[in-house]
Structures are given as C-alpha cells and as structure tokens.
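What follows draws every value from the coordinates through simple rules; no lab data is involved. Quantities reported herein were computed from a predicted structural model and do not represent experimental measurements.
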Structure I
Amino acid sequence: MRLENKVAVITGGSGGIGSAAVRLFVENGANVLAVDRDEDRLQEAIAGLNPEKAAYCCADVSQEADVDAYMRAAVERFGGVDIALLNAGVLGELLPITEYPVEMFDAVTSVNLRGAWLGLRAAFGHMKGRGGGSIVMTSSVQGLSAIQYTTAYTASKHAVVGMMRGAALEGAQFKIRVNTVHPGLTNTQMMGGLHEQLASEAETEQTAQGIMDDWAQTVPMRRYASPVELARLMLFLASDDASYCTGQTYVADGGLLTSWTPTVTEDGMQGHNSSGPRV
C-alpha cells in the first residue's frame, strides 16, 4: 500500500500505460481520478475497481478550463491532489518536415506540450497548499533521442524534459517533486496504430505483427515492455520511496537507447540495420 490515502490524478487514463497505472495505483491504496476524452474507454479503465477509490473525468488536457475542471473534480471527490501523473500524449503521423501539416504540428504539441504544462501548473497550485506532492510526466525515449519524420512528437517530448527540470527547481522549496518517465517500445494501442500505418504503407507484404516482431529483436531484452512495467516505475516515483528523487529522467526501454540510433526511410519501409530498427 505504497500510496495509501494519497490522491492521484492520471491523464491519458484510458490508454495502455495510463489504465495500467490507474489500476496499480488503486491497488496500492491511492484514490485515483482517471482523465481522458473518451468516456467509454474511461469506464473500461476503472471497471471492477472500488468505486470509492476510482473515478473518472472527461477532459481535453489541452484546454485550460478542462484542466482546471479535472483538478477541481479530484479535490471535490477525494479532498486534494498529492500525485499528478501527466501521461496524456499523441503521436501524429510519420511525415517529412516539408510535408508535415502545421495543423498536425499544433495538434500534437497542444496535447503533449501545452497539456503537460497546463497540468503541471494546476498541480503546483494544489500541491503548494497541501505541503508537497509528486508530479510524474510521461516523455519518451524520443525525449532523449530522435526519430526522423516525427518532428512534432520528438520536439514535444524533449520540451517536457526541460519543463520538468525547471519545475523541479521551483518545486523543491515546496516539497513538490517532478520527474519524467521515458518509455521505450511498449505494447500499447498507440504503438499498434504505428505498426498498422507502416504495414499499410509498405510495398511488401509486411504485417503489423511482423514489424513489431522485427523491432522487438533490436531491443537488448528482445521484447516490448508491457504497460504495467512502466506503471511500476511511475508508482515508485509517485510514492515516498522516491522521496529524494526530483529533476531526473527515468528510462524504461529494455536497453534500447544504449543500442540503437533510429532512422526512417523515405519509402516508409520497416527494417533494421546494425544500429537498430528503422521505419
């Protein structure tokens, strides 16, 4: 019960990693408010959990009024906010810079960057008066590296790291800890969508499962992470076990960043070279 009597807000709460975190946090004693845009998926995320410990709020994390509303909902339902897991994110399409629509760039950064900043700001306001708290922001291995044709996603995930570091310095005096988590290849719906996109664009009979299998072999541990493996890292950072951890990047990637430099071919084909996977 590492989070007993703590109140946690989890954005992207209906996604793969987010829903795993919702369940794991509740199992460890937290009162959890799951936040996302799709009400049906949010209901699935908290299905079977104690209704006194788990609730949801539909919100667009890129809208200030919605962010204020979900934080207020957590306070009204559970009495405050001790933990903010700012996990909502979107990938966008794989496109060269010259073909990348401005509208898509704005859509990706509005969720991944603006949404994270709005959540960070709102959490600070509640945690200052509560004597501290933990903010965990989901970045990506692409927040510490880069992949071609993902300029908006990569830029937003790098920006989250800078945001985290500045916030950690501001938060230390208020006992507010701020850290980032950097997932590698993880078996989620977002990654599944990417596999499907690449398979549909391939000039061969490459399947989505084939792409996933090939990429898994480029990870030193030879597999994708399960969402709960990322959720366990988030649980640690949210808990008092991480009481002296702030301003840091925490990677869970099976050794990926130590072993490959990702690239993208112009024909969209998936493959790999001695440096690792490419798409």
Structure II
Amino acid sequence: MANGLVPEGQNLPSGIARIAAAVEYDGSSFCGWQRQTHSPSVQAEIEAALSVVANQPITVACAGRTDTGVHGTNQIIHFDSSAERSARNWLLGANANLPFGVRLHWVSEMPAQFHARFSATARTYRYLIANQAQRPAIFHRWLTWEKGPLDHSRMHEAAQHLLGEQDFSSFRAAGCQSRSPNRNVHAIRVWRQGELVVVEITANAFLHHMVRNIVGSLIEVGRQAQPVDWLEILLQKRDRTQAPATAPANGLYLVKVAYPEIFNVPTFTPGPQFISSD
C-alpha cells in the first residue's frame, strides 16, 4: 500500500475504508488529470484537498486519465483512508479546499473490490464543436470552433463504421502505451443542437487521443471533404499517418463511467447542462 491504495480485489486492513466520488473539472487550467512535478494537475488538487480533510496523505485513482485541456463532468475516483469521516464531511470538506474549477458531486463508501479504473465497464466522452461563422468569445475554452458548415447527418452515418471491437491503430496517438490497439465501441452518435455539433462515443476503454483523432476525421466528413465511408477505409489502413490532425482538447469531456450494478455507484447528470442527448 505504498501509494495509499489497496490493490483491486484485496481485503482492506482493519480500520481502512474505500471511498469513491464523482469529480467535475474545467481542464483548461491544468496539465491534465495525472499529477505532475512541473505543472498543476486535477489529481494533485483533489489529493491536497482530501488530505486536509483526512489530516493524512491521500492518494486517488481515477476511471480515466484525461489530457491537458480536457474536461471532466463525471470522472469517478476512489481512495483509501483510516480517517473516520462521513460522506458529507468528505464532500463538503474537500469542496471547501478545492479551486472553483474542480468539484466533487457525491461521495460514497465502497467495498474493497471496487476500483475506479479496473471495475469500469465503459466510458462515455462528448466532444462539442461550435459550428458558426465567428469564434465564440465567452466559451472559447470549452468548445472547439469550426467555421465552415458541418453536415452532422453525414458525420453520424460515417461514425457507425466504428462500432464493435476493432483495431483503432489509425486513431491512436504515436506515444500511446497500450499493449493492444483493439477497443470495443458500444455506441457513437453525432447530432446538432443549434450551432453546436455534438459527438458522443461510448467504449469499453480508449486509446491515447482516440476520441480526438476520431473527431478530426469526422470533421473532414462533415465538411464534405471526404466520403461517408472514409472512416471505414482509415480503420482498414491501421496507419495513423493516413488520418487527419487531432482535434483540439478543449472540446472534449469525460461525461460518464459505467460500473456493474453490484457496486451501486450513484448516478449523476452534471453539466454542461445546456447539452441535450435527445
């Protein structure tokens, strides 16, 4: 337990509790989720706040490590602690010590078998594109801008080629450390809400930059620069150099993590509240 966390599936020592929580954060001010020595991170802020509440060092594990500039509206974390605190004490105490851009939304004690990352069965990301003539001023940190018109129907049709378990080498960052390029995409949708084009994708897990690389390709289809079956062709090539540039980080949100019902993980529907899934 050198890092303060008991491994998944092992019994907790007497007096140690496993606690889970949902985190919302604005990623634009951070170098990403993971703790870094040179830049502020979401993980470091949360660990510092929880350590104040516990009066002891706290280390957290998360469902999915997001990159610099990527946001989380429903990131799930867990940590182990011998501090006797109620869920309300953890929640209010942590939030009182967090910057305004980071918030916990619920806290709950979990069995030792629960692990924020390894117990997860699926993750859902949303990507928001402001499709309008001029770049947004107020929301520029939280949306990607595409000046030219996008055909969201073509994008949705093209995205369906990604369903199922496939080799996503064409949408994998060069520095990705995953041992396998295969991932199983459960669902993917593209829709328009006013001047916003929304891409939502659910998979068992994701490769590094996978969502942003997929969105970069879908934008080319939406511009009508590429045919609807282009993503299927890219998949078959299994070559990242054949696909277009990675879409910017600021439009990406981790919005949901799914777990087996046995863990009874609380449900929460966080912001951005102006986005409808209908």
### Query
One of I, II was used to calculate relative contact order in percent (Cα under 8 Å, 6 or more apart), giving 22; which?
II
### Query
When volume of the Cα convex hull per residue in Å³ is calculated for each of the structures I, II, which structure yields the highest value?
II
### Query
I, II: which one has helix-only ellipticity at 222 nm (-39500 (n - 2.57) for each DSSP H run of 4 or more, over all residues; to 500), as calculated, at -12500?
I
### Message
Starting from the value 47, 28, 21: which structure in I, II was Cα extents along the principal axes in Å, for residues 103-198 alone calculated from?
### Response
I
